[in-house]
Structure 1
Amino acid sequence: MMIVDVAGLDAAQKRDFSFVVTAADIDAIHADYSFEGPITVCGFVTDVGSSYRLQGVVACDKSFICDRCLGHFVEKQKHSFSEDFQRKDEDGEEDAAVNYFSGDAIDIADLVRDTVLAAQPLNNICRPDCRGLCPQCGADLNLGDCGCDRLVIDPRLAALQQLLKKK
């Protein structure tokens, strides 16, 4: 568990925290990628009056298969977070948009898990200029041109192509 102690924290005072966990520890298992090695969390908590603000950085190495070239890649990632937590009142109403905690400790395991999972892009691409695979022969175009004719004519313009062939 990743517990941040806020006992005795005065207004505007900062307290540092750091943790090293695995993806399994925080239930950050995903089918499209995996985490290589530990996930490190560093940050600080500040008493901002009505709540406690936790700010920090999550660093990890994600391993994935590129969606374009099908190569295996490991990418170093850093993700910032900043969340406010309020102490839970015994008789007060709870707001779904507020992070609550009880006692003098805040468990940030859910915050870290949500940070690393939400930061995943829609597509796993090894690099922005990845050329992918040839649709004809399947060669990796990042390694060089395969020589295949990859011209794809829009079917809506195929009739115009036929006119050019007649001349």
Structure 2
Amino acid sequence: MFGRWLTGTPTPELSAASERLLALVRRELPEVDEDSRLVILAMTGLLGAVAYADRDYTEAEEARVRAELSRVEGMTEAGISAVCHTLRAHIIEVATLETPRYCRLLVELGDRDLRFEVLRLLVEVAAADGEITTTETNLLRQLTSALGLSQDDYIALQAAHRERLSVLGSRA
């Protein structure tokens, strides 16, 4: 805590894809502090990771990612399009290599309420195409832990989409 206060936020080591996304966020939000930009990067990357968890990044999922990015004050439609285009172009790298870094950034920079809100957004993206697959559920549970949240937090959020859980649908 004090080390960060004294030295500032260290710049994390990011992949080329994450650097491209961060550059877009910086360009789009020049007035925003760097910690907030890193939070937006992490949120965007995790949204992409969940959208691609079942290896099918659908239009419905991308529409949900766009909707969440539109909630960021200052993001223009052109900026959202650029971020989504870059995310789609590098989705494999973002969804695999960068996920632990994104979680770490959110734990370091965000309080519990922010991380819980990000988890809520992730559940919404998983449900966007009408079904939350077993693969998406497994990833969401891993991300819950990596974000320093409890499985009860995840269960509470996924309850709103209980009818979309494919693992339950297969038992009917």
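All of the numbers you see were taken from the coordinates with simple rules; none came from a lab. Quick caveat: nothing in here was measured; it's all calculated off a predicted structure. Cβ atoms are built from the backbone, for glycine too; each structure is taken alone.
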Self-check item: mean projected area of the Cα convex hull in nm², for residues 33-80 alone - structure with the largest value, from 1, 2
Solution: 1
Practice problem: Work out relative contact order in percent (Cα under 8 Å, 6 or more apart) for each of structures 1, 2, then name the structure with the largest result. | Solution: 2
Self-check item: Structure (1, 2) behind the derived value -21000 of helix-only ellipticity at 222 nm (-39500 (n - 2.57) for each DSSP H run of 4 or more, over all residues; to 500)
Solution: 2
Exercise. Out of 1, 2, choose the structure whose coordinates give mean projected area of the Cα convex hull in nm² equal to 9.8 when calculated.
Key: 2
Exercise. Compare distance in nm of label points 7 Å out along Cα→Cβ at positions 25 and 121 across structures 1, 2 and report the one with the greatest value.
Key: 1
Quiz item: For distance in nm of label points 7 Å out along Cα→Cβ at positions 89 and 129, which of the structures 1, 2 scores highest?
Solution: 1
